[in-house]
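Each structure below appears as structure tokens.
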Structure 1
Amino acid sequence: MPVNGAVGARILVHAYMAMGYADQAVDVARTRAQRLDRKSLEYSADYQSLYGALLLRGAVAAAERGDRGSATELLDEAEQAAHMIGRDANHQWTAFGPTNVLLHRVSISTTLGDAGAALAYARTIDIDGIDVRERQATFWVDVARACEQWNKYPQAYAALRTAEELAPEEIRTRPTVRALVGRIQRQDVRGELRGLSELAHRVGARP
């Protein structure tokens, strides 16, 4: 399967996910990844990166439909591909590598309600080694989601503040952040989290 075909498959998976078709996204990620030539996978970092990126998108889609088994399987396969590359890179503009797989493990564990696993994975990540601020911010949003699942509202709020400092414009427009801030507000009945109401106003959250 040519590199251009793999790029197109990745775009198709994104499109299915954007339309809410998680089942189709998982199927496309699986079938297109399986078509990649195994010899090319062994010797080409471009192919390994596209292969791994497809698997990660499939894992996200599987988690969104609550399919824990498929999400775990696809993550594990992506991790193997990342180990073959051996380092964090950006072949074919995928930003694929060991750290990217860990970031997805944090996010997917949170989506599946495994807050403890998400936070355990988060502790192993060198955030300073991530050179894109938006990716750092996304990581902190996922940490906030996990903390909120564990009823650790001050920690969730602190993580959101860190995310906002890193990428304010992007964070303030995310529906996920808006809903999360609203839930934290409802728990902060004594008003102990200073600045929370201001953050809620910035993101458009309602208690």
Structure 2
Amino acid sequence: MEWNDKQKKILDIAEELFAINGFDGTSIRQISKAADINVAMISYYFGSKQKLLQAIVAYRNTGFREEFEDIIVTELSYLEKLDQIVSLVISRIHKNRRIYKIIHFLHSNNEHNFDFEIYNAQKKENFKTLKDFITNGQKEGSFVEGVDYLLFASNLRGAYFSLYFNKSLFMSVLDLKDDTGFEKYIFSNLIPHVQRTARAVLTYNPKKNKK
């Protein structure tokens, strides 16, 4: 879906306010005031607050699968493709960390009856793309059999969120002075670490390595 400039402005500001104040703690009127856009305009574009959040999810996920598939069709080896996929996944999660924070809260809060249909549909497509990549790598002989692609995807995401949701602790342990230092650590340390971990998971053969 194509978004015009006004819609993008509303989506960006709504996402920021949802992340700061929570979904329940943010009203359409607050979003309207922060975006300097009439309340009626937000209703016209998105309808309800829930549909506005669904639009943010769709907006942030735009283009991911295309970038994923662009990596897959390159002439690189499977391990080189894997490195690029890991970098893409971590980079996109970091870029969209605010919406993930919101989604995680709604997922964990049983009082909400939020419709995750769009979000889940996008994730299922991404999982299928990952599964096909791993399966083809196994057929080619680059990856070992018996890898659970869903748990593998969880490992990639979990490595980032373990760091992000404990940001203040890691900044203290690592003696990082500001957000710039934290961001640099993600790209210079976390991504290479997850790349090595992903390679290990997809190439380790317990039978072959058994003494």
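Please treat every number below as a calculation from the coordinates, not as lab data. These figures come from a predicted structure and were not determined experimentally. Cβ atoms are built from the backbone, for glycine too; each structure is taken alone.
A value of 12 was derived for relative contact order in percent (Cα under 8 Å, 6 or more apart); which structure in 1, 2 was it taken from?
1
Could you figure out which one of 1, 2 the value 2.9 for distance in nm of label points 7 Å out along Cα→Cβ at positions 151 and 175 was computed from?
The read-out was computed on structure 1.
Taking 11.1 as the value of mean projected area of the Cα convex hull in nm² derived from one of the structures shown (1, 2), identify that structure.
It must be structure 1, since only it matches.
Tell me which of 1, 2 gives 3.1 when you compute distance in nm of label points 7 Å out along Cα→Cβ at positions 31 and 191.
Matching structure: 2.
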